[in-house]
Structure I
């Protein structure tokens with residue numbers, strides 16, 4: 001069987017989706033014994049990647065994005081004309097005009113453009129709806145990265161549940177064996193792009209409600225690139241008031257040590273299709289405070305304190321409870337490590353290849 005994976009996200013500035021596509025493709029390459037796996041549009045998936053940069057040169061990136069533009073905006077059958085002959089073409093969210101010469105599949109990451117459209121730019125919302133209309137509705141099969149996402153897609157888009165398979169993403173192996181990075185002070189950690197859906201203003205308001213004694217003993221460390229949204233949020237982070245430290249973008253290879261060194265990981269997102277930083281913290285043995293909505297209870301199980309993400313008082317109370325209880329932190333740490341083994345790239349790759357065989 002010949003499978004083409006649309007790797008356009010590897011050419012763009014991206015966080016979670018880029019991490020998923022990179023690790024997913026590499027893991028399937030290792031396991032595709034009798035199958036041929038190709039990266040469209042003719043991308044070599046190297047040993048390293050950056051969230052901030054394309055995997056190919058600038059001229060190569062521009063040429064490939066020109067192909068994407070011709071396919072999506074001019075509605076030209078570019079993949080049919082120039083693409084490899086394959087049995088399955090797995091489309092990215094940027095590909096709104098998938099080929100007719102192969103079975104089309106795609107990944108359902110989340111339904112945020114329908115459920116919380118105010119946390120996206122108008123362009124993103126429009127793109128998601130075009131992708132749903134032109135690709136998701138005609139796809140032969142779909143992968144959902146959580147049961148929460150699957151149920152939302154069935155309810156909102158009216159998709160056939162029988163053609164959607166839940167296959168959890170994996171967590172990079174480095175997080176399972178991470179050693180804490182030395183730090184001058186103990187800290188509570190948040191990892192994620194600074195954008196409205198990540199709910200950082202509410203987290204900053206919650207941090208102000210944590211008792212002063214605890215804020216004197218712990219920093220709140222925020223790691224993640226600036227996305228889009230309210231510039232005032234970035235200004236608050238950069239001001240560094242009340243023990244807040246904003247690190248900006250942290251390279252992928254530095255994240256395991258930074259994560260493992262945290263006393264608590266806090267992730268009060270308004271909606272997640274899965275939430276890779278949440279799984280990474282669990283794998284590193286860090287106790288977690290996260291939201292009680294969308295996929296986060298599904299991913300965390302009994303390994304986290306769940307809170308209303310719109311309640312600063314609730315987030316502050318959960319942080320206080322964890323920071324004051326080494327026993328509770330230890331219990332959640334052990335539960336998180338145990339549960340995180342459900343989420344491995346080897347398992348994800350094995351199940352994904354079986355999915356492609358079934359729908360091809």
Structure II
């Protein structure tokens with residue numbers, strides 16, 4: 001199967017299925033000398049891990065990473081990094097009675113059409129279980145951009161169903177706000193608007209009791225990104241970020257900055273005015289607003305990069321749905337197994353990982369070409 005690698009200068013290749021022995025990622029292009037241990041991977045893997053609350057799938061996976069190569073004496077060597085996360089709690093028998101049926105909303109039918117066969121156990125390669133490898137790679141990418149240019153990527157839940165969080169300044173949101181409520185208790189939905197959290201929790205719980213699911217929107221913000229990252233035309237930063245987020249399971253829409261809101265504005269309303277702070281001795285150029293979401297012409301402007309991904313409701317439902325068999329016969333289906341009634345809380349670290357991978361890749365590409373010839 002092609003399409004298992006992503007990036008150029010910072011390149012990741014993943015392998016693994018939902019119910020196979022484990023998931024593996026190989027990272028090429030990571031600079032040497034970056035401190036790296038399993039503890040650096042554990043935090044984000046824990047945020048993505050199933051079974052972390054009653055609002056998500058109850059599949060029990062420790063998601064303990066094993067670094068197999070590319071690290072010596074606690075630092076990266078500059079050679080390929082290999083990370084393995086083993087699967088420990090597969091219940092493949094849950095899928096035996098639907099192996100000859102197409103689950104609505106899933107890739108069962110399209111995989112059969114493309115390959116003539118598929119792994120029906122939890123969706124195989126098309127399962128979101130595959131993203132555990134990406135999150136591990138994203139943790140490495142976060143270290144690269146933090147050490148390289150002081151970059152930081154923070155994601156959170158902006159919307160679940162009809163409930164939309166009030167987040168006036170996306171660039172100011174911290175990991176602590178996303179993970180903890182003001183009283184110190186866990187933020188089960190990873191929404192920084194504490195007033196909205198109880199309503200989101202109630203909505204998810206009600207949908208689960210109704211044997212249904214709900215979608216929403218995750219907002220992802222990158223701060224500290226220098227101006228000048230991205231390539232003209234086909235490799236624009238916005239294009240690679242969109243591809244990165246669209247490559248994640250269940251993402252049906254991606255926008256940045258004001259996004260589709262630009263459709264109702266005049267040019268005079270949409271443009272971000274440039275200015276230079278009179279007190280800034282370096283005369284750094286900024287914009288007074290950030291409707292462009294930190295990218296102009298597909299190249300970073302130095303302002304915070306702000307993206308949003310629309311995530312569909314979980315397709316696997318315990319309620320009866322209409323479908324057909326692999327022989328084209330009409331039937332109905334109920335999907336057993338353990339599934340998230342809402343994907344958004346666990347999507348956040350996945351979205352962060354993909355954004356970090358793109359930024360690490362484009363920063364390394366920029367380092368290789370910047371000022372190659374005298375100006």
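Every number in this text was worked out from the coordinates using simple rules, so none of it is lab data. Predicted model only: the values in this text are computed from it and were never measured. Cβ atoms are built from the backbone, for glycine too; each structure is taken alone.
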_Parent structure of the calculated result 21.6, given that mean projected area of the Cα convex hull in nm² is the read-out and I, II the choices_ = II
_Test item: distance in nm of label points 7 Å out along Cα→Cβ at positions 137 and 321 calculated as 4.5, pick one of I, II_ = I
*Among I, II, structure where relative contact order in percent (Cα under 8 Å, 6 or more apart) as derived comes to 17*: I
*distance in nm of label points 7 Å out along Cα→Cβ at positions 17 and 121 computed as 0.7: which structure among I, II?*
II
*Where is FRET efficiency 1/(1 + (r/R0)^6) of positions 81 and 305 (r between Cβ atoms, R0 = 35 Å, to 0.05) largest, in which of I, II?*
II
_Which entry (I, II) yields the derived value -8000 for helix-only ellipticity at 222 nm (-39500 (n - 2.57) for each DSSP H run of 4 or more, over all residues; to 500)_ = II
